Structure I
């Protein structure tokens, strides 16, 4: 973006370029990172993206992408620091934006780069703060950051406990592309291809990690299936507990009703959501509203989520979704069965959820706020 600024009566013009140079240090296997990077590249800014993992996305036009190979060897951290420094010295960005504070935060801290923007995602603060060493590192990193964004008030409160000035913290939602994620008819080609039987369909899109507690969802399934045997359960995701969860499904003898679909591209997720009747998140911890929950709501799919974090700020029980206590399979089964009996009511709940996301969690609106913050720093 180039602007001409008029100066004085003689009609001189000063050519001022407002394109910023931004380096994102963030995992390239996350849709959150991808959306942030793509937005600012599309806006004409010079963007570099550095990741510690393999990417799952196609290249973004105009973005300089780098992968740093890491290992469990502690010395790999120092090699990563050297690699990041070389990139920063070469690109000379206006600031380094670090997403997720674990290893990414440590490497950014050791890089010595002075102008840092930080975005904790939730567990990096809520879980790691319990470890004394991590707490020290998080405190040091947060104090270095010129700007910190988070997506929930309770996250902001946690960050304040590290001694960070509140005027350096801004609440920015990750946001959903409400045009891409919008209500649409069931995709029967998809369900036929996946061999999903006709019937009520329930979807989960949380990864197979302990924090997302997929075990609770699976333990609720036999009770639901005993009354409604035609129900399908779609589990989209991957993770360290995949074998354990599949073994549990076999042990409960419900394999014919449970579909482990693995990784699904962001482009295809709306098709699966719009072919589902209920979305469920059994997570034990979230910062703000989970992206997958917001995506389901944006598609008009009624949601059942655990009453954790700030879910209560987004979900009004029985109005824009349904709240359940964590780790309670019986309660979850009861709520599912009640919803199956009320198809017209839950459709209204789904549409109300769509309205909330459209008005308060739209991706482009949230990223425009970030761009304004960036410019105030430059």
Structure II
């Protein structure tokens, strides 16, 4: 019998994973710990309670809070300050304390309890300079990475796990890479089992989208409610590309990995929608216009912000080869699912989405 602690458990990914784990394993004890720092996370508390997930209001930076959630034999580590722009316009202290000190506290308890760990890392561990220096071609609606590159680990299929890690990657990306290294050291030193997932853009219902994180939900919400939007950077054309993955498709992979933890322990996987689920901002705009029936001008801000990249698509061939997993939901299905959730919960969500 599993006893599971999901840190960041009232956040978008954490709450969805906790609820799905409890649904599929009713005999397991599943607990969620969260400091409710992110606005809107409190809306998940009733969902957790209704689905039988225990909730602890606590902070991963504080060991006593983690200990107060009880013992566990599986930690799903979703806690993070998740914005690639975090720490540039204010002190990075909260970012580093949460993403680094928090991970170390979690690892200490995993060591103490002999627990497994599944760590949600990020594609932003890959350096900005290397990504920005690649050869791209520009079409009417998006950037494409050219087939021949001087840098290993990148192809028209996207970025794989061999992409070089030398160089700056954002303060956020640095914290996640440091956490990855510490997890590997703990697994080697204390014979822990664990898996690291370098996730691309995750999305779906119950994501409280902001400009710097959760942009897919935000883009659709602002089309639905006719709020302002802007194409920022790279000439202000909206040709930046990302691949997107529904959080329930992520859960399908998590379940496979937990069932095969002995086989996959120690692995690091790139996880995302891949090339088939890649979309540029201007392409996303057209999808949102069709779904909502609303069209309004989008502001142009040509100047590129520090921390931005023009293109990222996850090459997931390695995890697919090892596990057989692949996403089931296409982009239209993802966007339609989000649209229904936004409309059904407009009273709670509109004040959040319109001013973020």
Structure III
């Protein structure tokens, strides 16, 4: 049995798709991906050694820009390529994770009458998810707030699919290789592969106070910011900086608190590793969905939220201090959350559904 995945743009779209792909692979499925040429998805998916079919589709920006003029041309060309690819491959179904990259893949599935499954990990579904929701077999969601925007009979609350990770023994972990010690709280700054310039700036301005709080930093700066941050932090002990790593699960397992944007994947990872977080939502995220994600987590009692417009050295330090004094509160609420079996559940639903159609 064959399945085509349409996923790309960000790790939050790519990683859940790969997680489901790996689970379906154990059930004997053949896996194929469609995504943008020369993109993050092509790089990550190729490393996982899956067949990748490149297209070229452009994001539809919320504000008018001259780039909008090329959108229809690129979309039609991508749609034509997807149709040719799916006709040749003849998969049992198509799985998309939302975002603009998956749009021509989803439309192709509808035109060719292939069963279409969607996964959206946000508290507020993206535009692509809402447009194609009516044509889906099922939409797998991570937040019950999505029920307000998409027909309930179409949705299944599963959580966000995640890749398996290697568990480590925190007590035996070699902190010295990261320039860290066992005596201090560990603060993980999760900037993503691109990093966040403003979060990096405010953290840099707050280093002296943070160090006085007996906090050490594991700092994902993003590739383009790494050299500058290393220059700033080089004289200071207790700080480990990196641009990007595929071994991020190690850092989660030695972390006490985190500062992060509020993307769906980051939220799921922080829940999985039971880490209290300070979310600073990306203000220009589509439909302001990151703020909605963060507010949803706040209602669970597992985080604090600081909007970027209020972000400063003093506001940041104030919230970190509050979190340190209330760690037990966040941790107790994190422990109450149900275990995440999204990857296995989604794969089983797809597998069973397509097996029934085959009969």
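Below, the figures for the structure above:
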{"item": "Given -0.45, -0.82, -1.09 for log10 I(q)/I(0) by the Debye sum over Cα atoms at q = 0.08, 0.11, 0.13 Å⁻¹, calculated: source structure among I, II, III", "result": "I"}
{"item": "Highest-scoring label, criterion being Cα Rg over 2.2 N^0.38 Å, for residues 229-276 alone, among I, II, III", "result": "II"}
{"item": "Distance in nm of label points 7 Å out along Cα→Cβ at positions 205 and 245 derived as 1.4 - corresponding label from I, II, III", "result": "I"}
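Laboratory data are not the source of any read-out in this text; all were calculated from the coordinates shown. None of these values were measured; they are calculated from a predicted model. Cβ atoms are built from the backbone, for glycine too; each structure is taken alone.
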